[in-house]
1. With helix-only ellipticity at 222 nm (-39500 (n - 2.57) for each DSSP H run of 4 or more, over all residues; to 500) coming out at -23000, pick the structure among I, II it was computed from.
2. For relative contact order in percent (Cα under 8 Å, 6 or more apart), which of the structures I, II scores highest?
3. Taking Rg/Rh (Cα atoms, Kirkwood Rh) as the quantity of interest, name the structure among I, II where it is greatest.
4. Where is distance in nm of label points 7 Å out along Cα→Cβ at positions 91 and 291 largest, in which of I, II?
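Where a number appears in this text, it was derived from the coordinates with a stated rule and is not lab data. Nothing here was measured: the structure is a model prediction, and the numbers come from that model. Cβ atoms are built from the backbone, for glycine too; each structure is taken alone.
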Structure I
């Protein structure tokens with residue numbers, strides 16, 4: 001009997017769970033930042049818009065952190081036969097695909113009830129393209145990496161495999177810049193972010209670090225922290241630069257050289273600090289992060305509607321308003337997931353709901 005692929009969870013680092021908790025908080029704040037985009041052209045709205053730009057650019061290290069951790073977990077996965085590959089896929093892909101389908105169908109059904117109509121062809125298209133809810137493109141992108149992980153592992157066996165991943169990633173991002181600057185300025189964000197090539201070097205860097213432990217531990221925080229600050233400032237500067245050319249989608253995109261460089265700096269800092277103890281609170285959030293990802297969109301929109309109705313004047317103080325929405329969203333999601341985990345059978349809350 002052929003050996004099964006190596007368990008991805010073997011050798012787990014507890015700090016990575018805490019980092020996932022921090023990342024999901026940033027994801028929620030990033031989506032709250034969108035509430036402030038309307039202030040871009042409002043007289044006296046510079047502070048509110050500036051806050052949204054600052055929070056958005058800070059939070060753009062969150063998805064790369066998830067990807068890095070996922071790459072690290074799969075860094076030693078190998079499949080010698082098609083049977084092993086099939087076994088690996090059935091285990092790995094089902095973990096994300098089943099909850100994705102469940103929640104996608106749920107959101108499509110909600111839309112059908114609201115509009116009193118349902119187009120089956122359109123529903124299938126929505127599922128295949130990750131449009132059931134804003135961030136669902138991420139699942140389709142992760143499935144691509146799961147499919148490619150054994151191949152990427154072999155690519156990293158080459159002497160300059162990691163360098164090849166970086167160069168391929170850079171070439172792809174250059175193509176995205178060109179497309180959005182000259183041909184398709186309104187290219188949808190999901191089209192930009194769904195292809196695995198948009199994130200290639202981050203996922204493979206996680207794999208590389210797993211295979212070469214300690215190879216990036218020599219950089220002290222005294223160097224990495226100023227580097228993070230400088231690249232964060234550069235990302236904000238790039239946002240305003242492209243806003244000046246009326247390229248809004250590119251200006252706030254995750255896939256820019258400054259945001260990717262900032263994410264790498266944050267990841268290096270996280271690696272340097274991975275042996276430090278982190279409060280259990282962050283690890284709990286990390287354990288809940290997948291479930292929060294699936295449901296936070298509808299919770300956020302509901303909180304926005306309620307708070308905007310009850311305290312409409314607070315919307316003009318976006319730092320307070322967005323923080324209140326984000327914290328309320330996180331509290332409701334965590335509470336709901338906690339209750340679901342204790343009231344529902346594990347195969348329901350874990351396998352079906354992704355909690």
Structure II
């Protein structure tokens with residue numbers, strides 16, 4: 001095939017792949033893609049992930065990096081010998097690789113970004129976010145945080161943290177126990193996915209170092225269907241972050257929805273320690289939203305005023321951990337991820353994480369989030 005023709009076809013495939021999510025209808029996504037395409041792929045990847053205790057994503061990335069390095073090395077040699085024709089061939093190869101990646105991403109998982117919002121799919125009423133409603137939600141979440149912390153300690157699921165503890169409280173139940181509990185929680189939170197097989201979230205060593213460096217608590221890798229949690233964080237962050245990434249595994253792509261459903265899964269898991277992790281994370285976001293809206297009201301509901309000593313210590317430990325990893329790398333990573341989210345129909349970018357509060361306020365108005 002003529003190199004220029006190959007280049008044109010590769011460019012067309014890449015362009016069509018980039019536009020494809022905007023061309024599909026909601027009906028196609030809900031009746032065909034989600035149950036008949038994404039579902040079987042997610043189950044197959046989940047079954048594969050269950051077979052190994054380590055992160056397949058790390059190995060996948062390693063082989064991709066090595067493969068790209070070999071490709072670059074070969075292309076440099078060919079360009080030196082072949083001149084302009086070799087440049088065109090190299091460009092078509094890179095466009096082909098990019099097209100394959102884009103199409104695979106969309107088919108394996110990315111089309112979930114184009115599904116109708118969770119509130120529309122479930123008939124959740126839209127409620128105006130006012131300072132009064134934010135204040136009420138913040139109080140409810142603070143009460144849940146305090147109560148679930150007390151119960152987690154009383155039932156031996158959590159070891160109390162000293163006020164100045166570097167890592168905060170220690171989770172006493174096994175990782176397998178609370179991850180299985182979260183999986184059970186999702187059976188009621190997302191019943192459409194209850195018959196699918198999903199791999200248990202991984203806590204990789206090498207990837208965790210990179211995640212800390214980039215200011216990332218967890219990540220979902222769609223090409224292997226794995227959810228990974230940053231093992232460097234304080235213990236109390238683990239259940240909520242795992243629940244968030246497990247929502248992505250189940251086809252919830254939007255960050256605000258993954259946060260909200262992660263919180264609900266923590267509540268429905270049957271363990272006090274997971275409920276505490278979810279409540280503390282939700283309280284932090286609700287209070288931040290209230291502070292941006294009504295600083296005076298937020299000060300009255302500040303952690304030092306409304307949280308008990310244990311949750312205050314855990315919140316401080318989480319803040320210290322992330323403050324320790326601030327830097328240029330984290331800023332670049334956050335801007336890059338912000339661009340990625342905006343390219344996938346999340347117009348708020350990284351700010352979309354905080355939009356979980358809109359969903360929680362609607363649920364609270366319906367009486368589904370009670371103290």
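1. Working: I: -23000; II: -21000.
The read-out comes from structure I.
2. Working: I: 29; II: 23.
With respect to relative contact order in percent (Cα under 8 Å, 6 or more apart), the highest-scoring structure among I, II is I.
3. Values: I: 0.96; II: 1.01.
When Rg/Rh (Cα atoms, Kirkwood Rh) is calculated for I, II, structure II comes out on top.
4. Ranking I, II on distance in nm of label points 7 Å out along Cα→Cβ at positions 91 and 291, first place is II.
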